[in-house]
Structure 1
Amino acid sequence: MAISANDVKKLRDKTGVGMMDCKKALVECSGDFEKAIGYLRKKGMEVANKRAGRQASQGIVGSYIHLGGKIGVLLEVNCESDFVAKSEDFQTFVKDIAMHIAASNPFCVSREEVPADMLEKEKEILKEQALKSGKPEKVIDKIVEGRTAKFFAENCLLEQPFVKNPDQTITQLLDDLMGKTGEKCVIQRFVRYQLGEEI
C-alpha cells in the first residue's frame, strides 16, 4: 500500500515521532491512522525500556501557581539532552505534571518512596477495616492487596490518573513523552506548597 508524504507528516505532527518511524507505523498498520498511533505508543514503551540504563542529567525545574497564589508546585524533570529539555513536548509535559500535582496532591513520585512504616500502618488499618466488615478470613489478604494498590494509585504520582485525561496514568504519559523524544525522561522530585498548610 502506498503511504503519502502528507499522511506521514500528519502522523508526525500528531505524535512528534521521526518521519521514518511514522512511515513504518503507517505501512505496518495498512494506512490506519489510529492503529499507527497505537503502534507508535507501544514502540515508545519499548524504546523507554531500552533506555532505562541511560543517564538523564539534563532537564528543567518547572513551576505552577494555582488559585490566586494559594497552591504552588516546584517540579524537576530530567532528560538526556538540553535539546529535548527545550523542546515543546518536554516543556508542555513539565507544565502539565506541575498542574496535576497542584490538583491531585500526591505524597511522592513512586511507590518505592513510600516509607515502609507508613505502608505497614496503612496495611494494618486496611486489614482491620476488612475484618470489621465481616469478610471471611481467607479473603482478607486479597482485599488488603487490592486496597493497597488503590492507596498507591491515590498517593504515588506515577500511578495517579492524569487530571486532564483520567484514562491515562502519569506513567503512561511519561512513556508517551519518551516515545516522542527518543530519550529517557524521569520525574525526579517535586514539592507542593499550600497556603496555611502547616499552621
Structure 2
Amino acid sequence: MEAIIHAARTERWPARIAAVISNRPDAAGLTFAASHGIPTAVVTNKDYSTREAFDTALQSAIDEFSPDLVVLAGFLRILTVQFVEHYAGRILNIHPSLLPSFPGLATHRQALSAGVKVHGATVHFVTANLDHGPIVAQVAVPVLPGDTEDTLSDRVLLQEHIIYPRAVRWFVENKLSIDNGRVHVVASAQ
C-alpha cells in the first residue's frame, strides 16, 4: 500500500487514492495513509457473525468513497462471491507466488518444499476462484541455495513493490483489458 501511495504521488498518476480501509484497527497502513492526508476507515470483521455480514459492511464502507478500483494490499481474508462480483473487473490483488502455482497461504514454504528454482509474485484481478483471477503482471525471483522462507520472502517483497504500483497505474491509465480470461496491456504501457 505504501509503495502504491508513493508511486501515485511521485509519478503524478491521473488518480486520487480515495481511502485506505482495514479490518484491523491497529494496521500500520492506516497511520501511514492518515499522515498523507488520505481518509481511513476500519471495518472489523470480529464485529460480524458471518463472512457475508462482514463483506456487506466492508462493501458499504468502500462504496462511500466511490472508487473506480479496489486494491487489496495485505488483506488476508477470503471474500464472498457477492463482494467479488460487485467489484468485478475493478479489484486487484497481489499474491506472493507465480500463479497458478502455490495459491493460498505459506507460498514461500510451498515453493521451497517443492524445490522450484524460480518463485515470484503475481498481480491479478480478483475473482470468486481464490488466487486464480486473470493475471495482470508477474515477476520472477530466483530461489537461491540456502534460501529460507524469510530470505525468499524479502526478495519477493522487493519486487512486489515494483509490479503492484505498475499494474495499478496501468488500470488508472485505462491500459488494461480482459478478454477471454486474459489480461491485455496496451503495448506502450509495458
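The numbers here are math on the coordinates, done by the rules we state, and not lab data. What you see is a predicted model; the values in this text were computed from it and never measured. Cβ atoms are built from the backbone, for glycine too; each structure is taken alone.
Check the numbers for mean count of other Cβ atoms within 10 Å over residues 27-34 across 1, 2 and tell me which is largest.
Result for mean count of other Cβ atoms within 10 Å over residues 27-34 over 1, 2: largest is 2.
To which of 1, 2 does the computed value 1.2 (distance in nm of label points 7 Å out along Cα→Cβ at positions 11 and 179) belong?
1
Looking at structures 1, 2, which one was helix-only ellipticity at 222 nm (-39500 (n - 2.57) for each DSSP H run of 4 or more, over all residues; to 500) calculated from, given that it came out as -17500?
Considering all the candidates, the number was obtained from 1.
Identify which of structures 1, 2 gives the largest calculated value of distance in nm of label points 7 Å out along Cα→Cβ at positions 75 and 131.
1
State the single structure among 1, 2 that was used to calculate relative contact order in percent (Cα under 8 Å, 6 or more apart), giving 28.
Computed on structure 1.
Comparing structures 1, 2 by distance in nm of label points 7 Å out along Cα→Cβ at positions 35 and 163, which one has the largest value?
1
Going by FRET efficiency 1/(1 + (r/R0)^6) of positions 3 and 99 (r between Cβ atoms, R0 = 25 Å, to 0.05), which of structures 1, 2 comes out largest?
The maximum falls on structure 2.
Can you tell which of 1, 2 yields 47, 43, 37 when Cα extents along the principal axes in Å is derived from it?
Only one of 1, 2 returns 47, 43, 37 for Cα extents along the principal axes in Å, namely 2.
Assuming 13.8 is mean count of other Cβ atoms within 10 Å over residues 67-74 as calculated from a single structure, say which of 1, 2 it is.
The read-out was computed on structure 1.
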